[in-house]
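Have a look at these structures, which come just after this line.
Nothing in this text is a laboratory measurement; each read-out follows from the coordinates by a stated rule. Keep in mind it's a predicted model, so treat the numbers as computed, not measured. Cβ atoms are built from the backbone, for glycine too; each structure is taken alone.
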Structure P
Amino acid sequence: MDTDVLVETKIADGEGLVRQLVREQFGVEVAFWAKISGDGLWQLWIASPTVDLKNKGEALHIVYMALSKIPNCSVTPLEITLLSNADPIARDAVALRDRYPSREPKRYRSKRLGKLATEELLIYPLPFPWKVRGLPDGTWQVLISEHDDVWLTCESEEEARTIAAAPVLEYQALGRLKSSEQFATELETTADAMQKYRLGFGSRFLRGLAHDLRETAIQNQRA
């Protein structure tokens, strides 16, 4: 890779790696590419609550296994840096991402994250809710497939926004970013709304995530 240019292949494969990690329940708090001042090399930084500062070996193993599942991946292990989500670098990256939310990876220049001085940054976004719109007849619609421009019509704005939250909830659950009983209830509420409008697969998936969260909580209490 040209050290001065972060090519689209790297950006796409980095996003693919993050998605694969989330599917494997490796929580990703924030992920970004950074070109360090005076270095000229791009590195993919991934911050996660799974990373144990005293023993990164297990987290690295999970990341490398996820990397191996992406066909012809252009990202190499040497380009990846893992952080705890409590690291000041990670906290500053989260703050920057959330200050300027975007549906696409967003670039920045000359930003400092913790003690890390960067020439350039590219921060991946969190999943966004599906788009919602109101219609003149009082019904509401959710864009459930942006690629095919498929809109689901709902009876109320509340139901539309509940269903629209599905991709965010899925990301939070798979990445173990939330695990409370309240969150499990939120998953079930969204599953109920999706079932009402015959989004059966999504409904069953979210309900299964809620069940898994409760089972994990019970096991932790017994331990």
Structure Q
Amino acid sequence: MSVDTPDQGSAHIPGYPSQLASEPSAVTGDRARAVFGHVMGLVALTVGCVALGAYIGRDLAGGAGIAFFIGAFVCIIALNLASARGREQLATALLFGLGLLLGLAVGPVINDYANADPAALWQAAGATAAFVAILGAVGYATRRDLSSWARTLFWALIALVVFGTVAIFVSIPHANLIYAIAGLVIFGGFTIFDFNRLRRTGIESAVPIAASIFLDIFNVFLFTLELFSGNRD
């Protein structure tokens, strides 16, 4: 997403919710499958909200995206607070609001791609699905607790934001390509990390985990779209 953008192509990275929060001990069996199904259902519905928002906002002026990104940050903070206080219905509504706002924010960009280079959209969507499915399976299948990754991933994300900000003011050769590849590496790590968290979390943490996985998917899609569209420049 983007609030830290070097340019429209590298405008991603919404705030990351509760990545460093401690998780409940691992759950197993039927309960683990129920949690997995519930979380992935929330993720799917949130992705649907993004699609709806992108359609509604396809003709909005580009400047409106900043307001929607700010609203998305507010939703991320609020849904974590609501979940921590046991208000799951409110947290779920805020999760869907997050998806809708991000869809509105990127709607004009997605519309531009749909008109100018629709193949890049479909290829990015397919690559994102495969990327998340493979790395998500790796994370979920990993029995070892990967909580130790949290700090490294957090600082890598901060470094990416700093690089993106510097690239606004300083001409760096192939900055967009570097930004996109680095973003995919970092969010690939987050995808493994979040699915590993999902393996050991309880239903009470379903909404924050769903928000994290959704943000992984959202950012991977935007970085992948940038790569595919860049190949045609």
Q. Computing distance in nm of label points 7 Å out along Cα→Cβ at positions 87 and 159 gives 3.9 for which of P, Q?
A. Q
Q) Among the shown structures P, Q, from which was the value 19.9 of mean count of other Cβ atoms within 10 Å over residues 119-126 calculated? A) P
Q) Of the structures labelled P, Q, which one yields 108 when volume of the Cα convex hull per residue in Å³, for residues 55-102 alone is computed from its coordinates? A) P
(Q) Given -26500 as the derived value for helix-only ellipticity at 222 nm (-39500 (n - 2.57) for each DSSP H run of 4 or more, over all residues; to 500), which of the supplied structures P, Q does it correspond to? (A) Q
Q: Work out relative contact order in percent (Cα under 8 Å, 6 or more apart) for each of structures P, Q, then name the structure with the largest result.
A: Q
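Determine which structure produced the value 1.12 for Cα Rg over 2.2 N^0.38 Å, calculated from the coordinates; the candidates are P, Q.
P
Of structures P, Q, which gives 0.65 when FRET efficiency 1/(1 + (r/R0)^6) of positions 175 and 215 (r between Cβ atoms, R0 = 25 Å, to 0.05) is computed from the coordinates?
Answer by label: Q.
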